[in-house]
Each structure stands twice: as structure tokens, then as C-alpha cells.
Structure P
């Protein structure tokens, strides 16, 4: 009976140790899951930031294109004004 009791006590201790190992493993798994969730959130945040930066670049490019168009229009107007001035100068010369 004593041997059986000792064997039962030993088996109980082994079971307890196994339960501790299982609890530790469960804790590790939970920690790993939390780390994965954090990494996923970080990736999503980075993707959002990249998208925002891309949209900003697009907007700036469109703005630059608009500025270039305005500059070209102004240059054409200046050319026309210069031609008109030259024509007026010739007329003045002829009249003089």
C-alpha cells in the first residue's frame, strides 16, 4: 500500500510538472500571438503612411504640371507682347 501511495504521489508530481510546462507553453503562445498582432498593426500603419505619401506626391506632381502650364502661357503672352512692341517700333520709325 505504501508503494502504491508513493507511486501515486510521484505520478501526481509528474502531472503537476506537466501542467506547469503546459501553462508556460500557453503563455508563450499567447505572447507570440500578441506580438504577431502588433506586427500586423504596424504593417497596416506603414501601408497607410505609404499610401498617404503617394497621394501627396501625386497632388504635388499635378500642381507642378499646372505651374508649368501657367509659365508656358505667360511666356507665350510675353512673346506676343514683344512682337507687338517690335511692330509698334517699326511703325514709329516709319512715321518718323
Structure Q
């Protein structure tokens, strides 16, 4: 199985922050790669840090592509709102 995650504009990979419990992983620039053996009963957590490099409030969508071999290529998506505005809600008691 192979995973490739090219970080989108607005995100920068933090060098040295990539880790995975199994498999082989590399990071080059803003491209994260992992490969390893898995079956339908195993999981692997792949973690890394990224810095937000924009100042405006805007959505950033990150897509990781996974080549499963037998089942083809699938994607997993994460959405963040960069520099979102805080909302303070009043506490209402009865």
C-alpha cells in the first residue's frame, strides 16, 4: 500500500514531524509519502505537523491519495478553516 499527501497551498510541512508506527515514510518539501503492508484488519496512524502560512480566514482542503493495490486508488480529505474567527456564546441558565 502507498500513500501520497501533497500539502496544498497555505500549508507547510514541519521538518522532522512525520511519524508512523509501521511502514516506511519520507517527506520531501511538502510531499508526504508512506508505504507498508496492510490488510482489512490493520490500521496505521501517520502523523505530521504543518504550519498555516496564510493570514486571511479561508478554508484549506488537504487530500491524501492511497493506492491500495487490489481496490485501486482512494482518497481521504481533511478540511480546516485557517485563522477562523472565535465565537463566544453567552451562558444561559434557567
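A few notes on this one:
- In terms of FRET efficiency 1/(1 + (r/R0)^6) of positions 6 and 30 (r between Cβ atoms, R0 = 35 Å, to 0.05), the structure with the greatest value among P, Q is Q.
- Comparison of P, Q by distance in nm of label points 7 Å out along Cα→Cβ at positions 54 and 78 - largest value held by: P
- Top of P, Q by percent of Cα pairs over 15 Å apart, for residues 14-69 alone, largest first: P
- Which entry (P, Q) yields the derived value -37500 for helix-only ellipticity at 222 nm (-39500 (n - 2.57) for each DSSP H run of 4 or more, over all residues; to 500): P
- Source structure of the calculated read-out (Rg and Dmax of the Cα atoms in Å, 41.4, 141) within P, Q: P.
- Parent structure of the calculated result 10.0, given that mean count of other Cβ atoms within 10 Å over residues 62-69 is the read-out and P, Q the choices: P
A short reminder: the numbers here are calculations on the coordinates, not readings from a lab. Nothing here was measured: the structure is a model prediction, and the numbers come from that model. Cβ atoms are built from the backbone, for glycine too; each structure is taken alone.
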